[in-house]
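What follows draws every value from the coordinates through simple rules; no lab data is involved. Note that the structure is a prediction, hence the values are computed from the model and not measured. Cβ atoms are built from the backbone, for glycine too; each structure is taken alone.
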Structure I
Amino acid sequence: MSELHLHINAMGRRGEGVASHEGRTLFVPGTLPDEDVTATGDGERLALTAITHASPDRVAPFCKHYGRCGGCQLQHWREEPYRAWKASLVADQLRARGLGPEVQPVIDAHRAGRRRVALHVRRTGAVVTAGYMEARSHTLLDIDHCPILEPALARAFDIGRALGGKLGDCDVAVTATLTGLDVSVKAERAILVREHANLAAFVSTLNLARLAVNGEVIATAVPPRVNFGKASVALPPGGFLQATALGEEVLTRLVLEAVGKSKSVADLFCGVGPFAVRLAERAKVEAYDNDRGAIAAVNAAAKATPGLKPLTAATRDLFREPLVPNEMKGFDAAVFDPPRAGAEMQARQLARSKVKIVVAVSCDAGSFARDAEILVGGGYTLQRVTPVDQFKWSSHVEIVALFTR
């Protein structure tokens with residue numbers, strides 16, 4: 001394994017410095033554009049050994065685990081070039097498909113930090129480890145504190161270790177809600193009925209709102225709830241929320257601005273309703289998602305919230321059974337917020353529809369650009385693209401885009 005002397009030319013889309021050597025493109029994590037470095041390795045991804053000329057944009061990371069932990073990738077980069085690069089992730093994908101317009105500046109949506117975290121927990125004898133995987137490794141790094149999480153999640157690692165001591169190897173998801181911590185565990189072993197009473201005790205001893213294991217609710221001290229506009233929504237076990245509270249607020253504001261004065265809106269891939277419930281304060285809404293628990297939560301919130309326009313939610317797998325043009329005749333606008341893979345089949349049906357406004361929300365620049373190309377090919381004009389950064393110091397970016405016909 002020889003040591004190479006490299007000049008970093010650019011930042012790659014995965015947050016790694018890019019260099020050229022003897023006709024090969026190489027990637028070096030932990031480096032910045034215009035740096036001279038030495039690195040070792042046999043593949044295309046190398047290990048940084050030294051920085052011989054540092055970029056003036058390099059700053060000191062604020063986390064003691066940075067470099068080993070596989071979570072954050074870019075704490076060492078100054079804010080302004082980091083934001084410009086994150087916007088370029090979206091612009092480059094659109095440009096590759098011949099699409100515009102100019103991408104708006106990135107909106108920082110970190111604020112207090114992430115309100116949900118997924119931990120790996122491993123037990124070896126009496127020793128229990130909880131944390132994240134090391135960078136480019138299957139080795140678990142024991143974590144005592146993660147500074148990118150909101151303060152309510154400071155106990156998450158101790159909670160993970162406590163549960164791991166009882167359940168053994170597991171993955172623990174912890175979400176901070178208005179009524180307390182919602183904990184969902186995926187254990188590698190089956191849980192016996194006779195264990196439920198002992199597990200239920202953790203809700204009290206760990207001061208949790210709810211504990212679920214392998215999809216089954218073990219005990220609930222108080223139903224985990226969040227507020228979406230006027231509505232209070234009870235989260236189903238394992239229910240999805242945007243990573244940060246500010247991220248949800250920013251995405252919702254952009255969606256509402258794009259929908260404008262539309263009177264009838266389809267909310268596709270609605271989840272637990274962060275857009276649907278707020279849209280229903282001004283418009284009739286029909287919402288769809290394949291998660292039955294999420295749909296039940298939306299309908300319950302709609303029923304319990306006075307002053308909303310008609311809001312109905314239905315279970316539907318939009319990947320296999322997208323809404324077709326005939327079903328969209330009554331809508332002035334449609335919002336779709338699919339998982340990372342995007343919504344190719346639904347985008348193709350939207351492209352054939354006469355819906356005047358389409359708002360795309362995405363967490364992946366590549367699948368977003370593909371779906372955008374489909375809509376533009378169907379006659380829509382891409383008016384505005386705004387990146388939102390709630391996964392700060394990583395290569396992940398959220399996007400809200402407005403299409404009009």
Structure II
Amino acid sequence: MRFTDVGIRALKPKEKRYTIWSDGNPGFGVRVTPKGKISWIYMYYRPEGYRMMTLGNYPAMTLAQARKAYGTAQEEVEQKLDPGGRKVEKTLADRSAMTIMQLTDEYMERWSKPRKRSWRNDQHIIKKDVLPKWGRKKAKDIKRRDVIKLLDDIVHRGAPSQANHTQSLLSRLFNFAVERDILENSPCYRVKKPAPLSRKDRALSEDEIKAFWKGFENEECSTGELVELVLKGILLTGQRPGEVRLMQLSELDENRDWWVLPREKTKNKRQHRVPISPMMKDVIERAIEIRPHWASDSDFVFASTRKAGQPINRDAVSREMRRNLAALGLKENPATPHDLRRTFTTEGGRIGIPREYRKRVLNHVDNDVTSIYDLYEYDREKKSALDRWSDYISQVVNGGDQSSVIPFIQK
């Protein structure tokens with residue numbers, strides 16, 4: 001039979017499956033099932049005998065496409081290859097290929113958790129933005145255009161910084177897949193961060209510190225008291241928002257004068273001792289006082305009011321601050337929880353706290369040879385710095401005389 005579209009469409013099902021071969025195209029044919037399904041087939045010879053392979057189904061594969069597939073398979077036979085066997089292998093490989101969900105699970109367990117203190121950030125991005133769009137897709141099927149569209153969608157919802165973090169994560173994720181021979185190439189190649197990088201130089205001024213602290217008393221401020229205490233804790237200690245949020249009672253000494261962060265929770269993997277100023281001690285006591293009865297035995301200082309045994313939700317802190325910028329006097333020049341940590345660094349320098357003291361409070365330690373052998377904890381210097389910082393905050397907020405805190409006097 002000479003194959004034409006009209007002729008193929010005219011084929012009718014019979015009681016039994018039957019095959020029609022093409023005139024002038026050896027081994028090229030169509031098979032029709034009793035249910036009317038039409039498939040393009042190719043029969044060819046191998047040393048072990050004749051083999052038959054399905055090229056595709058009609059009309060999904062057109063006559064022109066079927067002829068092209070037939071020609072490609074015929075060339076492989078001439079090269080002493082087995083096109084049917086190769087197709088079966090490819091089909092099996094496709095079926096067993098890793099999905100994005102499987103890839104992200106392996107990435108988290110084998111790379112992110114063992115190497116990154118901030119692995120929970122990766123987990124959050126994966127659950128929020130990656131899995132809902134790509135979870136069931138094969139990792140090998142993700143293209144550069146898919147990556148770009150995902151990032152653009154995040155930017156369009158008003159989260160450019162999150163889009164940049166997602167780009168970094170995806171780049172690392174697909175590089176991990178290439179390194180482990182899961183993929184041949186990364187779809188993130190030459191995909192740039194979708195949003196301009198913002199300068200991280202935001203710090204609250206003296207007036208803004210007062211407005212921020214007093215702002216929680218405004219009727220229009222809708223943050224819960226627990227969020228307020230976490231934010232004030234970041235400002236008073238100068239520690240990272242995540243570290244403050246995850247503060248545990250077991251990390252405080254008996255008198256709650258010192259907070260000892262284990263190396264597992266610090267960015268530089270070194271134990272960090274943080275002195276607790278009088279104002280910070282009040283924050284801690286209040287956080288414990290307001291927790292619901294069913295969370296009374298939680299080890300987290302800022303215990304969740306919704307989930308037993310858990311700390312306050314990470315997103316709640318940044319989200320509530322963002323929603324209440326106007327009430328906190330920060331609408332014109334928005335700030336984030338991390339900017340409160342930077343405020344200690346900046347304003348602390350302005351009031352004369354030595355840079356070395358501030359660096360020690362922040363747990364920024366040089367990695368030169370001397371620092372490796374320097375095991376001194378700088379407890380006295382850190383306590384002096386944070387006590388003076390607490391005095392400064394108190395006097396700014398309450399309108400007292402600041403002469404006693406400017407300049408900083410080393411003891």
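Quick one: P(r) over Cα pairs in 10 Å bins from 0, in percent came out at 5, 20, 27, 25, 17, 6, 0 when computed from one of I, II, so which one is it? Going through each structure in turn, the value belongs to I.
Taking 88, 37, 28 as the value of Cα extents along the principal axes in Å, for residues 49-288 alone derived from one of the structures shown (I, II), identify that structure.
Details: I: 60, 59, 30; II: 88, 37, 28.
Source structure for this number: II.
When helix-only ellipticity at 222 nm (-39500 (n - 2.57) for each DSSP H run of 4 or more, over all residues; to 500) is computed for each of I, II, which one produces -13500? The partial results should precede the final answer.
Values: I: -7000; II: -13500.
For helix-only ellipticity at 222 nm (-39500 (n - 2.57) for each DSSP H run of 4 or more, over all residues; to 500), the value -13500 is produced by structure II.
One of I, II was used to compute percent of Cα pairs over 23 Å apart, for residues 153-320 alone, and the answer was 55. Which one was it? It was calculated from structure II.
Taking mean count of other Cβ atoms within 10 Å over residues 177-184 as the criterion, the top-ranked structure out of I, II is I, with the highest value.
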